[in-house]
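Read the figures in this text as sums done on the coordinates, not as results from a lab. Everything numeric here is computed off the predicted structure, so don't read it as measured data. Cβ atoms are built from the backbone, for glycine too; each structure is taken alone.
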Structure I
Amino acid sequence: MTETQYGMKKATHSLPERSILVVPHKDKNLQVSYPAFGPRGYNANVTEMNKKYSHSAERPEISFREPMTSESIAAVAYGFGSKGDVDAKRDILDPRWLQLGRIILTSEGVFANPPRDAQGNIFSDEKSLKALLNRVTNVNGIYLAPNNVGFAPYESFTRGVQDCNTFAEGGLARLLEHTPAKMAEQLRAIASPKNYKNGVNVWGFDSVSTPVVNVASLFFSWVFDERLVVDGGGWGDGGGWGDGGGYAFGVLRSGEASAQKSK
């Protein structure tokens, strides 16, 4: 007969710990994972976001969701280039790259943060995507729909090498930041000569005959003459710039954030 062990069995921490970074986003507070998830391919980073983590006694179990492009931009813009504890230029963009979120390249332009069906599948049929825009007003050359969904025609932005103002005033930057303003202020600050003296290279945003679901990314590379690169060619399973994968900020699930506020 096996002897039974009686007495106290102390609790142990079984969940990995994750810190939370709070940043301003569209007049609200956005809570994201810190550090960012990675370096991995984007789909692998999203898988990690969905796992359970522990933050504190008040937040013993949390998880994160995939970010919208504007949320990733808000997170990366916070303390950018400040050389403090939170510096995404130093820790993410310069050594690797930041995965902003899902985009779809089409024959006429770029969709950002495409909607999903009840099973979680991304709408990638061009006819269905265009139907989403029928009830959306054109704002300064781009289309902004609810839930961060948007569309920028190729003619609304410049591709290739450009200065930070040209980029920030273009439809792509305003689409990714999901702003109706005439300039994407956060991306302009990130791309400023103070951070990237040779400007911006918008790369990988090309017309395709069949819609392609990709991941938009930001990074710095000597190959691109010390410019900020805005890349539309990243794949969910990898296939981004360089080797070893990139980083992505997970957003604290809203139900968990709301539960903490009510305590």
Structure II
Amino acid sequence: MPDVRLFALCAIVSLAGCPAERPAPVRLVPPQWQDGEVSVYNISRHDSVLYQSTIQVHFSEELLGSDAGGSTAVPTLELTTVVQTVNAGEYFSDSSTVVLRRDNLEPLRSYRDLETDLGSFELQAMYGPGRVSVTKQSIDGTQVQQLRLPPNAYDNEMVSFLLRALPLAPATRFSIVVVVPLDMRKVPVEVNVLGTKLIPTRLGDIMCRETQLTLQNRQERLWYELAEPHRLVGLYDPDRETELRLVQYRVGTADTTAAVPAGK
């Protein structure tokens, strides 16, 4: 059973070798996140819909410790993704939640439950300064892995959402480190902004920024709306001949929190 997360990189981390790392971007500016935003996508192959993915966004605040030993309230965002099969004869359930800071995009924690006819997994990733603790539970027992992280590290469950904060300029190129809890490892991924492209959807034609993700010789193309709030409009995986496309969207309430560019 392939991993059908719309931004899942688990399918490619088993490839040997990694691309040379490039500097992380100086500025990743959070767009106008929408509280209560709901996006629905069809995942298809050869025009046949296989799965449907629903992503919901909710705002909150959390008290986090400071260097002075106290705590401060920071704006957070909860991103929930549910992937369901459309085939009645297939047993498949995949849901995740990732919590990140709205101001600087740093991940705080993520959870994922994955069940197929081949097995089930419960995954948890807890982030701290320069590190992450990953816990994986399956029929084989519980595994725990501690990983050290560079500043530009993000959870796999937030990658496609994170890239809504990319600079609009074509030829922008850099690398990030992606934590893949399912594999209990981290991998470098190269990001390249290619240019603009008009993408047809059920909601009409949408002018997008085309972005390419590369790990080793595996690539995916993602399309982000040029206009705010830079919605993820679609994705294409040429190796698997799989496509994701936006089919429904419910607008939320724009974020009024002053954004702090990541890396500041």
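By the measure relative contact order in percent (Cα under 8 Å, 6 or more apart), tell me the structure among I, II with the highest figure.
Once relative contact order in percent (Cα under 8 Å, 6 or more apart) is worked out for each structure, I has the highest.
I have 0 for helix-only ellipticity at 222 nm (-39500 (n - 2.57) for each DSSP H run of 4 or more, over all residues; to 500), calculated from one of the structures I, II. Which structure is it?
For helix-only ellipticity at 222 nm (-39500 (n - 2.57) for each DSSP H run of 4 or more, over all residues; to 500), the value 0 is produced by structure II.
A value of 21 was computed for percent of Cα pairs over 31 Å apart; which of I, II is the source structure?
So the calculation was done on II.
Say we calculate Kirkwood radius over Cα pairs in Å, for residues 81-208 alone for every structure; which of I, II gives the highest result?
Result for Kirkwood radius over Cα pairs in Å, for residues 81-208 alone over I, II: largest is II.
Given structures I, II, which gives the highest value for mean count of other Cβ atoms within 10 Å over residues 145-152?
I
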